[in-house]
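Some structures to go through are shown next.
Just so you know, all these numbers are worked out from the coordinates, no wet-lab data involved. What you are looking at is a predicted structure, and each value in this text was computed from that prediction instead of being measured. Cβ atoms are built from the backbone, for glycine too; each structure is taken alone.
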Structure 1
């Protein structure tokens, strides 16, 4: 059925029916029986009609309650948030994997969702905004999305990391645009912590900050980062108040490669911290300790 908000969004009649029936039963179980009773009274009247009219009238009944319950106004406003998503869209039922997809020619969109999604509008808005943020990237030539085969023994891990990193980038954009908030930020950080639990605390903080704070990513950049969790982490430079990659304490006194953090000193640090890269920088205190170990602190001080 076309939604009330515009003919570009069509909801599969089977999904309309199941969403309505499921929600009316849910309401009755919670003590709100009036809509359920109304629906079944009207349904009984339809069963008395001729067979030729019965199917059409049942579909109209479900459309009426779909509108009345506010379900028709769930998807179109979310699509309207992004000009690139103003495409004919089909919303259909799935009992398997949910998601939002673009046709190969990028002229139509498909949203697959379960009927119960309509009964929790706020949670569905959070979920669907995230899905549509991925679609915004797919439809953006600058992102350069492509179906990219990944080979090698770590192929599965790399694909999982790519999906996670892409989700972080999407949620970060939604938060910057005020289309998501703290709940989404906390949830994606927890997923990142779980996905990168083999990294140290400092490395995880640096990696997450790098993905979160960068305004735009490309498909290739995210794939590179998925293949090497630390690669490209320092592309934005250390943030004021960010954690030092060695001691994990926040610092505003960053020391970057240059006269003080020389290649020789950096090599000494990497001997003890193999995952660290000079571009990540060090806090002033960790730099002093490295200088003491290298015997260069006295020379610099004098």
Structure 2
């Protein structure tokens, strides 16, 4: 059976446990050499009836899930594969309630599954954006409800009076015809902006921002800085941040329409999820990436990550969505 290209084909393909196992194994060990995740030895033998290996180096057993986001999960790879396909290929994401109905599992399990998958979507290796003469858009947006609709205790908790109106602040940096990087920042002051820019954008880049007063002080002389004043117009020749406005639209559509309520301390996970989908729209040749290629790229990142429920929540309460 050919590897899947659509969701319908993915469900049929991964419903076979052996196919799902072989598919994940080829992505983890593309050269065919199985390596123990504990000691690094490639001397082992496979126990077919139990689908696990016994390492001759450390004399311990390990499965395909060890050392991955799937570790210690009772759910089969068939469910994990379908969930991952839907998460990376649904434009506005998929809620835990919808995934629970689709897979026939509890909402709590679906929520935990999605958070583990989002961990895999984070960039493993970091390469700075831009470079000499490269155009980079920089902008920030507010995420959250309006302060006037909040309970008094909620306004105090979210520190409405400290200049963020009770909202979380996400800063985005987009290389023209390239990738976007987005992260949650504590405030819009020059120090926070400067650190984010220095850590993300290579020296010599041409940075475009709006008229926010903190940018001139935050952007060092290592960059060329041009401003578009949104009070007058949104585009001034090549100077604009419309690319990032597109990304903000996609992000907020997912947060407001699919996830509805996201706690601030989990927000970065949803930002990383949307950034992955945005960055895998096109390949290096400028051609549109297929759903199958995007899924394969996401699957290649599941190794070397692990997230437990206690790490995720810090308490044994049910998630909010």
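Things to note:
- Looking across 1, 2, the calculation of volume of the Cα convex hull per residue in Å³, for residues 172-291 alone that yields 134 traces back to 2.
- Which entry (1, 2) yields the derived value 2.0 for distance in nm of label points 7 Å out along Cα→Cβ at positions 36 and 68: 2
- Distance in nm of label points 7 Å out along Cα→Cβ at positions 76 and 188 - structure with the largest value, from 1, 2: 2
- Label whose coordinates, when helix-only ellipticity at 222 nm (-39500 (n - 2.57) for each DSSP H run of 4 or more, over all residues; to 500) is calculated, return -10500 (choices 1, 2): 2
- Parent structure of the calculated result 1.17, given that Cα Rg over 2.2 N^0.38 Å, for residues 12-91 alone is the read-out and 1, 2 the choices: 2
- In this comparison of 1, 2, the computed figure 27, 42, 22, 8, 1, 0 for P(r) over Cα pairs in 20 Å bins from 0, in percent is attributed to 1.
- The greatest value of relative contact order in percent (Cα under 8 Å, 6 or more apart) among structures 1, 2 is that of 2.
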